[in-house]
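> The following blocks contain the structures, represented as structure tokens.
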Structure P
Amino acid sequence: MYCLTDEQVAYILNDIRRSGVEMEDLQLNLLDHICCIVEQEFKENDDFERFYLRVRKRLCKDDLYEIEKETINLLTFKNYYVMKKAMMISGVLSVATLLFGSLFKVMHWPGASVLLCLGVFILGALFLPLMAILKTRGSDTTSEKITTISGTLMGILFCMAVMFAVQHWPGARSGVYWLVAVGFSLFVFIPVYFFTGIRKPEQRTNTIIISVLLVGFSCLQFTMIGLRQPVPQLPIYTYLGNEQILHSLQQNESNNITPEHRKLVANINDVCEQLKGVIIERDISTASIPADFEQKSIVINEKIVDLRETYKTSHLLAELKTAVDNYNASMPDNKIPMDRSILTIAPEQLGHVTNIFILNSLAQLQISLAIRSSAPETKVAVR
């Protein structure tokens, strides 16, 4: 075993101090640890300074000051490593969930909305806050902490905008959440990031490049926000006309139908109304279209709806099929025609139907049912 001289011990201690380690106890502990390694592994013919540098690199990536930072974090922030591990796990989990959610969305597979919402929630509620806490704890300057906090808030705002859009929650249609997120990015985070990084010569080029990319992506996102509402499309008026016919027929329901017949009719109508409410709520955040929707500038545009996307829509559609089958089995001479309706579409095509088609199909099914339940004087022969 090699025995270090006093000069060599002093050399190691001075180097530890020059590296920025200020805690005296940590200096002595590092000195003792390094001396033990040198005495066990150093050979007489080796160069001491080169060997010491190799040992030093084994203790840290860049400088011994990193060890003091980790020590301070452990002393003042006892849950540091627990939170760091939770941050890494939540980050990987959120990315994986968003990846599979996006794949499910593109392929129109059921469960896409659940996966996307779960991924966005984990990213915005777990990963980003944990990252902000750990990064601010490790930052030396106030400007770095402000940049980290503003970047985290920007990410959370974008996550909220995505969550409201995917879930069709109130306000999502107006684009106000996207507008807030993009505005915060352009007028708060990017200026803070730019003026913080531009002051450091070694980061100036990267700061300019990343700032340009951030501004570009934010502007592209801004162009996707609908500030002016488009003119309502005409197909919705066809559905509203069917609803008026349905309402008139339901008022003329015969009092002579049996209780069993009345129960079957009520069951079908109830499921149809629930399913129509879910479809309408996706667009206007309410389960019914108000009579003054034009005066309120409520827009209902025709768009693709995946009935398999959520458990609620797929469950209601299955329940409706069962209810119609029960009705037709009980009324073999007065069956409800289902040709070219939502009930006869192949399962693989349920992800490619429009909201207007679904609403009209349900309304026409109810009209056909109301005709069969109407009073004799208003009953219409259906071929």
Structure Q
Amino acid sequence: MTGTAQTCSRCIMDSTVPGLKLDQHGACQMCHSHDRLDRTYYSEQDPDKKAAFLATIEQIKREGRGKPHDCILPLSGGGDSSWALVQAVELGLRPVAYHFDNGWVSDIGRQNLETMTSKLGVPLKTLRVPWEQLGDAFRACLEASIPEPCLPCLVAVFSLAYRASEIEGLRSVIFSSSPLTEGIAPLGWSYVDGRYLESVVRAHGKPDTLGAVRDFNRLRARHLMAGALLRRTRVIMLPLYLEWDEPRFKVRLRDEYGWIDGGKHADCVYTPFRTHLIYKKFGYDLRRLAPAAQVRAGRISRARALQYFEDNPMVEDVDNRAMVLERLGLTATDYQRILDAPHRSFRDFRTYYPLIRRMRPLIRQACKRGLLAEHVIDKFED
């Protein structure tokens, strides 16, 4: 099916997705990916899968005997990671929380980090990169004219699992995000790997920024192989295995722990800037990802999700934009130049994409064994 006005008949993804593919029923490739993940991992309603998941939890506990902690949990202060921390503790795990300070953490995010870890008695460790280099990496991504202005943070957050594993000597990392809840970002909307970030910074950043990126980047091939094969780091995306009802768990977080709900991604003040920039420059709306996942899971109706976007058009927060530009040392003229620059993508830089395409069968086996995050290969299947 071709044309300029296609919309998936099942979810709400549309022709703003480069390479949108609709089957004979009008369902898109992201819906098929969602179903594959749901069949493979979701355990709440399947006794055998649930037993296997609980066996994994018991294995983590055994591996942690004699140690202060038995797993690592990346924590942002947002709803999903805060709920994952609650779930990990209730499963009897002894996590140590790790936070990456991306330079854009909101006051709400910081308060939630302190609230959740103190209430649950979980130690919190924060990893930072000097702002001079980290800010320059964000500027480099804007100057590169790519649709991943958050690439430094994305690489750092996924690297966090492997960095924390090195530091703590622990195998298991409990993640709070999953494509079943956050949505499946199409390849044309978002691509992440460590070589990509370094290539962008090399082309558009300062020389010392590249060194800083290399220091925190664990999404290079050698680091991933060391994590998967030597340390056997196990990445577990908790929402793939448990019921993940956001409206319900947010009530409990607020009532029992004093967690503050500032809205989706309220823990990061860069998010509104990023979302509007991508919409204005590239023409797609990142806000569709999570509702699309909720529609696929049957939590909300397709009509309701579509109506939300009819009623809530994209509106720029000009104060937020001014704050971000000031922090990055950019002017309004710079911003307009960035918006007007020709579109580029990961295909214009050095990446692992060709290698990933060739190694799909091997990577999928690593995902199934928990050596890589369960969804990392899925968007490359179609």
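Bear in mind that the values in this text are calculations on the coordinates, not laboratory data. Here the structure is a predicted model, which means the values were calculated and not measured. Cβ atoms are built from the backbone, for glycine too; each structure is taken alone.
> Taking relative contact order in percent (Cα under 8 Å, 6 or more apart) for each of P, Q, which is largest?
Largest calculated value belongs to Q.
> Turning to a different aspect of this structure: Hey, FRET efficiency 1/(1 + (r/R0)^6) of positions 59 and 259 (r between Cβ atoms, R0 = 25 Å, to 0.05) derived from one of P, Q reads 0.00; which structure?
P
> Comparing structures P, Q by distance in nm of label points 7 Å out along Cα→Cβ at positions 91 and 155, which one has the largest value?
Comparing P, Q, the top value of distance in nm of label points 7 Å out along Cα→Cβ at positions 91 and 155 belongs to Q.
> Which structure, out of P, Q, was helix-only ellipticity at 222 nm (-39500 (n - 2.57) for each DSSP H run of 4 or more, over all residues; to 500) derived from, given a value of -21500?
Answer for the origin of the read-out: P.
> Still on this structure, I have one more. One of P, Q was used to compute Rg/Rh (Cα atoms, Kirkwood Rh), and the answer was 1.24. Which one was it?
Corresponding structure: P.
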